[in-house]
Structure I
Amino acid sequence: AYEVFCISLSFLGLCFRFLTQGFAAPKSSGRAKRIKAQTLNTEGMYSCVRHPLYFGNFLVFSGLCLFTRNLWFALSSSALFLLFLERIIAAEEAFLEERFGKEFIDWADHTPTFLPDPKRWKRPSRPFSLRRAIKREYHTVFLVSCLFLALESLRTFLRSGSLLPRPFFLYFFLSSAFLYSFLRALRKWTNMLKG
């Protein structure tokens with residue numbers, strides 16, 4: 001039951017990211033390493049919280065840390081992760097305020113920074129884009145499955161000296177790997193995930 005909770009917590013974070021990407025305006029939220037925002041997202045997930053992707057990341061990270069069953073490690077790692085996020089958020093918000101001015105200030109004044117407030121939900125003006133969400137998030141799903149497999153394999157090795165994980169985690173990883181390979185091929189060889 002405990003492991004199911006950890007995986008579910010990370011899965012909830014993935015769902016949060018998936019919904020954020022699907023409702024976000026093009027060229028706004030994404031996996032880009034440089035800050036680039038041509039439009040300010042204020043609807044959908046961004047109406048509940050200013051940084052929904054980072055909140056999703058925190059849930060994913062927390063699930064992985066708790067999976068180790070080391071409370072001290074989970075708490076200290078989560079605290080460091082939050083400190084890291086705080087620095088990134090400060091830099092991004094300074095950029096957004098400079099770029100969008102009063103529009104950003106008005107939105108930030110009534111939108112929580114990190115913890116979502118569902119009561120503030122504002123229906124997006126654009127429809128949910130399943131294609132965009134899949135294109136932007138299939139890497140993340142595969143990465144999370146790899147990390148859970150690595151943690152499970154390490155724990156199994158420390159207990160029994162074997163690197164072979166329990167079947168559930170192996171099947172979870174293989175399913176994610178197949179899905180990742182399939183979607184990567186679709187993106188490379190077809191137009192199904194373009195746009």
Structure II
Amino acid sequence: MSKQQEEIIKILKSISENNKVLTEPAKVQSVNEDKHSCVVTIDGYDIEDVRLGAVIDNNENISFIVPVIGSWVLVSYVLGSETDAYVSAFSEVEKIKTKANSLNAEITDIILTGVDSFVINNGDNAGLVKVIGLTDKLNNIESDINDLKNALNSWVAIPNDGGAALKAASASWAARQLTQTNKADIENDKIKH
């Protein structure tokens with residue numbers, strides 16, 4: 001660090017001591033998600049137990065940001081304390097964690113490619129299912145199977161006809177073909193998961 005940088009830091013510390021506010025850039029060395037804290041380096045010194053949010057208590061309902069190890073953050077001190085510190089800004093975020101009652105969320109990747117699309121978990125499973133389109137397709141198959149059952153139930157075996165009665169009973173069913181399902185019929189390509 002240059003002499004000029006040291007002088008600037010000294011002046012900033014002096015100003016912040018008078019106003020009970022101090023914020024410094026720091027490099028993240030490690031993160032302890034269970035304790036909602038991290039170790040950062042400021043001016044070559046490791047500062048331990050830096051909170052990942054301004055208010056971190058033992059309450060089960062909590063939200064905090066996990067910085068990328070090696071990234072830069074701004075560390076602020078509570079009421080000018082040199083030991084009660086928290087991360088107030090992040091240059092890179094690894095994930096966001098939230099616990100609220102029965103909700104337990106960990107957000108790592110959200111890719112918004114436009115107003116009309118949304119990707120969850122890299123989109124490897126393609127688009128979400130259109131429930132109405134899929135239900136219509138399933139209902140068509142179920143109706144077709146029910147029609148076959150009705151044809152078989154109404155059939156009366158006639159001895160020595162070689163199956164002609166069965167063929168006649170199922171003729172109307174066999175003549176109707178099902179439409180092949182296209183992916184576009186049941187996929188919402190605007191939301192991928």
Match the computed value 58 of percent of Cα pairs over 28 Å apart to one of the structures I, II, and report its label. II
Quick check on the output: -9500 is helix-only ellipticity at 222 nm (-39500 (n - 2.57) for each DSSP H run of 4 or more, over all residues; to 500), derived from one of I, II. Which one produced it? II
Thinking of I, II, which structure, once relative contact order in percent (Cα under 8 Å, 6 or more apart) is computed, gives back 16? II
With distance in nm of label points 7 Å out along Cα→Cβ at positions 3 and 51 derived as 4.0, matching label from I, II: II
Computing mean count of other Cβ atoms within 10 Å over residues 99-106 gives 13.1 for which of I, II? I
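Each reported figure results from applying straightforward, stated rules to the coordinates on display, with no laboratory input. Keep in mind that what you see is a predicted model, and the values were worked out from it rather than measured. Cβ atoms are built from the backbone, for glycine too; each structure is taken alone.
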